[in-house]
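Participant: Presented below are the structures under discussion, each in the form of structure tokens.
We did not get these values from a lab; they are worked out from the coordinates using the rules stated. Just so it is clear, the model here is predicted, and its values are computed rather than measured. Cβ atoms are built from the backbone, for glycine too; each structure is taken alone.
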Structure I
Amino acid sequence: MKIVLFTEFFPRNNKYFTGGVEVRVIRLYEYLKETGHDVTVVSRSRDYSFNSPLTAIQRIFFFVRWIAKIVFTKLPEADMVEGTNFTSYILAFIYAKKIKAKSFAWYPDVFLGKAVERLGLINGLLTEIAERISLKLPWDRIIALSSETKNKLISAGVDRGKISVIYGGVDIKKYKKVQKSTKKYNNATIICIARLVKYKRIQDLILAVYLLKDGFPDIKLILVGDGPERKKLKSQISNLKIEHNVNLVSKISEEDKIGFLAKSHLHVLPSAVEGFGLVTVEALSAGTPVVNADIPISREILSKRQTTRLQAPGAPATGGQANDKRQIEGGLLFNLGDYVDLAEKIEQLLINHELYDKKVKEGLELVKKYDWDRVNKEYEHLLSN
């Protein structure tokens, strides 16, 4: 099958990743190539760039350039064309219609009404316009990254019969190998891998570390990521006088990421917004429990109950509030924005070794349903139907 994937960032050297979207695209690309498909990736850039006015200009230029190519040139034939983000949805749809291919949209999250708050004025407005148009397009199939995202799409007016849920994944074999051969740091160590943007609420984690310092003087926070909030967070760390306790790392290789996760005692994700939170299942695969903000997607992916992901047309939506009573496996949840509660949850896992070991075992069992091989086979199955 001939497949075209439109995306914004495609790290072709496969060495550094900046987020779950990039990981998913390259893992899917590799799998489809290995299984005999002819795959072409169209991307704006090889590297992630933050939401600045320059980024907005680059996105507009990418869009206009490809619209011109689609309209005025002869395009290679394909069986399916997929768009993976706001910059690429409209392009993928128009491309698919011109060559009479199936049109797919892969949706990690819905930003309607909140794009400006999350991405800033210029990029937020562009995203809001692009998303409103994209959600009105008659796609052949929309793939939601979670049931929570599916619910948002339905609320936005998308036909539920066109939506399939396929989760993100993790290379369990690779993580298991590192996990078995790696010892934890001597001092209590928390890691957080996240883009440094407002909605990740990293400031809550820094405040929690400040509170924990009295009971754990040598506690360490490894904060991996970059973004527009970096300067503010460095200032916060300095004002709290916890420079000794916090290590800021802008980016790491895929191999180093696995090592950091395996050696750390906890991964914390204080984010208010996640389409899936791939790093959560990566941490669990490394034998590291998690502490996440109590938002619907965290309850969904940390639920022991298996979700049917290739849902039949017309099936009732699941996720969101329906997940609230599910048993949480592999970690603990804290009240969003409550750094005192976050500190208490971290302390609970650090001092209660029986609970900690229980969460490690739960996490290693839970992640089996998020194996990349399984996830990609679900996608391939969807292509053939």
Structure II
Amino acid sequence: MMGARGDEAKNIVRKSHEIVKKFVKGNSPEDLILKRCIIATGDPSVKDLIVFKGNPVDAGIKALERGAKIVVDVSMVKAGIRYHDVVVAVEHADLDADVRVRDGFYRLRNLIDGNIVAIGNSPAGAMAVYDLCKEGFKPALIIATPVGFVNADRAKELIRSLDVPSITTVGSRGGSNICVAVLNTIIDIARERGQIKRGRGVVIVGVGASQGFLTERAIEEIRRADVIYGSRRAIELAKKYVSGKVVELKSFGKDVYRRIEEDGRRRRVVVLSTGDPMVVGLGKKIRGEVIPGISSVQLALARLGVDLTEVVVIDGHARDCIDEVKKAFKIGRYALIVADSNFNVKRLMDFANVTVLENLGYMNERICENCEIKSDLVILFAKRR
């Protein structure tokens, strides 16, 4: 339901759909797109701007069923799309190009053939796609809603003149929000019909130590998943990229891991691991592909200015690791302990200087010397006195 997860968000979506029924009565795929565009803009008149040519919804769904890529003009469009395989033209352009979006599309010319192209911002991008089509490249579907007073109207007219299914806006109006609304509606319809192939298997994805540390690969896997498993904190870190079902894990153990592996035999499953799955994470506990994340260990080393080769990383959760710390000192290394609020830091302070690093990457991040632990999200850096 338009990406809504919580009860409040779902209620807002329901109310919005009730309102737009006044302006668009039907429930055809085209009507659903018009409704979504009205909600995205808050403007009922946008329904009169959108032009469908050549059965574009069917063309888009068939392309998605084949596993098509979506090639977009700018990152703003990609950010809103709930699909796993999106390529941004401007990111592939030469930095010194006169018109980077145009250059990006030309560099991706072979990729647009048979895939979906979506232009939400750049008239120059739409013109480039038109020129490429005239050269013989043929996308499965073009969505073109660039906005502006210079070339936007003309660029969209040219897209409509092609022998390619398209969805466009007329005149100077449009924008990335309309482009995203159109695309997500087509994607949602394809998913509801079971026509998007996501594959099967289990992928353990590191979501990073805190907000903002997800890698592009992690985001792609999260978007691609049929179902997402994870703790509440992990789900919170990844939620804006989730398009599949969400299952919150309130307990962890062999039975839970076995059920997840069995689920992966039927569909695409992503298990979210806070930090990095291979740093006191789920990477060795569940069988599947591992996508690394940025762990609190890496953040701690960055804050301290210490190299990974200078430390021994120790798991200090619910276990006495004092002997391991002493062994690290004996070989000339520092000890970096992944711990929690139950760790007996005073015992460590009996023979070591300890830096406490808590809530790394969060607003309440705290770093102090030889102080007490106040958080369950804590790294301890210990060096011999």
Structure III
Amino acid sequence: MKIVYSLNSIRGQGGIERITLIIANALAQIDGNEVFIVVADNKSLEQVYEISPLIHLIDLNVNSHEWNPAFPDLINNMISWTTKPRHRSLLRNALKRIAPDIVITCGKTDKYLFPSKWKRQWKLVRIFHEEKYIEVKNSPTKFLKWMTRVLIFLDHLINVPKCDRIIVLTHEEKERNWQGKKNVLIIPNPVTFSCETPSLLNQKCVISVGRLDRLKNYSALINAFKIVCERHNDWCLNIYGDGPEKQHLQQQINDLELQNNVYLMGFVKDIRTAMLQSSIFGFSSLSEGYGIVLIEAMECGLPVVSYQCANGPKDIITDGVNGFLVPVGEEKMLADKICTIIEDKELHHKMGIAAKANAKNYQLDHIANQWMSLFYELTSAQARRILTKM
């Protein structure tokens, strides 16, 4: 089966790039599969994540607008429109040469470029890695929020109907934003690594991982940890990641006099080692597309204390079993739940064991099998229609 992934780039530290490569690499290992990754521009940024030698990488060299984090997503999208005609031509020519069975897109710059169902032989699958209205929440002004809603409406009016299947990552997202849509399927992201020996849970360290931006809401986790330190001053919080809020968060740490307890560790490739040297995972996001780091932490045997934001935590965490869910904004409760785990060793270890067991549901081979089942379903339906016409 010929499978094509179409996206902007597979370089850089982004979650979409990482998950795409992990799943694509796994699918390329399956006998009978031939996997292609077609990118608009793969020259900027560093190649952080591994690409299997079995994958065919095609760089269209469109020289797309480089995403500027200083601009709202709406502005970045509007600037990128200048490359659309060339991108459309190169992408369609590449797909004609490959003659794929399945094309998978995350629907960023290429979502307007695919032909309608009756103008192609292959099946189109689109993954929504984020909450439907995440860009609205990210827009800084009322005007940009309104414009973003209009663009989302047009996307769902024009582009979504082209797709043979829509993939979302959580039950919560499907129930909230895709009710009544029959072609929507839930396939969660896989845990990105395996861990035979979990954390010993003997380090006085809480860990958190993610981009340092407004929606990750690390200021709340730092405020909560100030309360934790009033009861357990020998514990530390290590936050891994980089982003625009770094300077502001460091100032907050200084103002709260937490320099000896809270550390901004920056981005690291090997997050598994950092998790294994920790005992609890803290999560304070205001909104998530999924929250793959929650499963990574559980794979390492860490209980998770998380805000119950949309989307992800509610699907992954069973409150009181493998972690705690806390209403968004309840910083004191977030601190209290962390302290509960610190102070109850038996509960701590029970939750760690339950977390590790839950991570088995997200193993890569299990998720790859779900993707293959979808591909066989789509291509079998296509074959039946062809035979009927004959």
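Participant: With mean count of other Cβ atoms within 10 Å over residues 183-190 derived from the coordinates and found to be 18.8, which of I, II, III does the value describe? Each step should come with its number before you reach the end.
Facilitator: Numbers: I: 15.2; II: 22.0; III: 18.8.
The read-out comes from structure III.
Participant: One of I, II, III was used to calculate mean projected area of the Cα convex hull in nm², giving 17.9; which?
Facilitator: Working: I: 17.9; II: 22.2; III: 19.6.
Label of the originating structure: I.
Participant: Compute distance in nm of label points 7 Å out along Cα→Cβ at positions 31 and 327 for each of I, II, III and report the one that scores greatest. Mind dumping the intermediate values first?
Facilitator: Values: I: 2.8; II: 6.9; III: 5.6.
Looking at the calculated values, the largest one is II.
Participant: Next question. So if we calculate distance in nm of label points 7 Å out along Cα→Cβ at positions 39 and 135 for every structure here (I, II, III), which label has the highest result? Kindly include the intermediate steps, with their values, before the conclusion.
Facilitator: Values: I: 2.9; II: 3.9; III: 2.1.
Top value of distance in nm of label points 7 Å out along Cα→Cβ at positions 39 and 135 goes to structure II.
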